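Please find the structures below.
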Structure P
Amino acid sequence: MGRAGSQKAYRHAGRSLKKLIRAVVGCVDGDELPPAPLSLAWQCERWRTLPDDGNLYGQDYQTITQMTACANIYWALSRLRNMRGKQIHDLTESERKILGQLVKMGLLFNG
């Protein structure tokens, strides 16, 4: 399961899921710094590596799940924010589901 000590650097202990998602939305809007799982996802993508030693099955499940969720939310919302006019019809089904959940949570289009 990787090195326990190295996981402390990017674990988002004590944060609720909604707070984590709210932080990602704030990051897209330019109001907040990216949360740790999103920063880690970007670093892993940039360096084409996993966050910890070993293969995918040796990674911390919570860390990988948070990284993936944060990155998916970030890309879907930033893509929506950069669309103009009819481009909104180019959203994928996955992006629509993510954005729909943000609306249900009151984090998008809440006036």
Structure Q
Amino acid sequence: MIDMTLTELTAALRAAAEAAERYTDTPDDGSCNLDCAVFWPVAELPNEVIEAAAQKAGVRLAVSRWPNARRCVFVYVAHGQAARRTAMAEAAEKALAQAGLAAGMYYQVD
């Protein structure tokens, strides 16, 4: 993600939410978890733009720091507590990556 505009980031977040929603019928068995998609924005992208894009896309997120102090954005588009949550988060991560974001997954068993 080199030069993403507010409009492009909004579209990427909407696409992530839509991709995740395709997995709402996934059986929710297995270990409870806090899995979610994450992306690492370029330094030039202000937090205000990220938060505005989330609001426009109707997506909850949190701007934070990865353990190595690199800024990251946790994207909360999944629901459920086990396998469904993982499937939804992984679908969102793929959509974010396809939109050109440096995306990955945060996996945490509860």
Structure R
Amino acid sequence: MTALFCKVPAIDAACRRLLGECLTRLLTEPIQELSGNFQDGRMRWFVDDGTGSMREIAVDVSPRTIEALVRLLATASGVPLDSRAPFLNCVSVCGIRLGAGAMTIAV
């Protein structure tokens, strides 16, 4: 299996498990953007596949799961997360740009 998130197989596998089958599959397709936004007390996910407006997709990935993903990728990338601004901006091994923040920045 080709690495999607990072070159370390255990961390790549953990990231895939955290995001789940649907989102991981979308990241292997030719999409323009996948966006997760915390709204109305839950994560809402949207995809732009270049065929029109972004559309919402029905997946259940919690904010805490995204925080775990951010921490894993920060560790794998050697990027320290500042407790005052815990934001990660990185490019995965397959070219996906990820910008995400830990829960504390949304408060």
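Quick note: the coordinates plus some simple rules give every number you see, no bench work behind them. The model shown is predicted, which means the values in this text are computed figures rather than measured ones. Cβ atoms are built from the backbone, for glycine too; each structure is taken alone.
Assorted remarks:
- At a computed 47, 27, 21 (Cα extents along the principal axes in Å), which of P, Q, R: P
- Structure responsible for 4.3, with distance in nm of label points 7 Å out along Cα→Cβ at positions 42 and 82 calculated and labels P, Q, R on offer: Q
- Origin of the derived value -12500 (helix-only ellipticity at 222 nm (-39500 (n - 2.57) for each DSSP H run of 4 or more, over all residues; to 500); candidates P, Q, R): Q
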